[in-house]
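Listed next: structures, encoded as structure tokens.
Please treat every number below as a calculation from the coordinates, not as lab data. In this text the structure is predicted, and so the values were computed from the model without any measurement. Cβ atoms are built from the backbone, for glycine too; each structure is taken alone.
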Structure 1
């Protein structure tokens with residue numbers, strides 16, 4: 001697995017039922033969050049593809065690049081893991097998912113923080 005320097009803040013949402021990914025070498029990561037250096041890049045949510053900022057329109061090229069790095073046999077098992085800050089709107093996530101779908105990247109995983117028991121607080 002390739003180590004990436006995060007340039008966006010990501011505090012994943014919590015979940016009590018989680019499952020680990022088996023082959024992390026077949027996982028490509030897309031990070032979505034506010035830039036760590038908000039004084040330079042602002043506070044608007046940004047997408048990180050590998051070590052740089054990207055746009056939704058850059059996702060097909062990113063997926064193609066990630067596929068080409070893998071053996072032909074393994075390409076069909078490639079999973080895209082979304083590491084999304086819990087405060088990011090679902091609109092941004094939906095836009096990313098639409099581009100992944102257009103690129104034929106149908107295996108999507110959402111990264112979360114494991115907790116023993118969910119605390120939903122007051123619902124009303």
Structure 2
């Protein structure tokens with residue numbers, strides 16, 4: 001895979017990876033068409049996983065387009081992300097957004113969930129020091 005790709009080490013792959021995020025959500029970022037959940041990564045690097053159901057995005061073409069754009073935005077912002085595991089949950093209407101709107105939405109949501117996760121970590125450190 002090229003240096004600009006999306007290697008396996010940057011993906012949530014197993015059910016256990018997804019379960020660990022769902023069991024211990026440390027940050028959320030919501031948008032009407034999607035929800036991002038995040039928690040500290042066990043691997044020390046940012047990873048991304050998708051849950052986009054056929055019920056919410058009817059066509060495989062639509063689901064694949066959404067994942068392709070989200071992976072691209074993740075790749076472009078990878079260096080700015082803290083070491084967190086992120087799950088992108090697709091909701092109804094996500095396939096109605098244009099490619100440009102998806103780019104903007106995902107970039108904003110990745111920044112938002114990163115900021116919230118960092119803020120949560122700062123709060124945890126202050127509580128443990130008290």
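To which of 1, 2 does the computed value 2.8 (distance in nm of label points 7 Å out along Cα→Cβ at positions 6 and 22) belong? So the calculation was done on 1. Name the one structure among 1, 2 that log10 I(q)/I(0) by the Debye sum over Cα atoms at q = 0.13, 0.23 Å⁻¹, for residues 38-93 alone of -0.36, -0.88 was derived from. It must be structure 2, since only it matches.
Given a value of 13.5 for mean count of other Cβ atoms within 10 Å over residues 14-21, point me to the structure among 1, 2 it was derived from. Source structure: 2. For mean count of other Cβ atoms within 10 Å over residues 70-77, the highest value in the series 1, 2 is held by structure 2.
Quick check: -6000 is what I get for helix-only ellipticity at 222 nm (-39500 (n - 2.57) for each DSSP H run of 4 or more, over all residues; to 500), calculated from one of 1, 2. Which structure matches? Only structure 1 yields this read-out.
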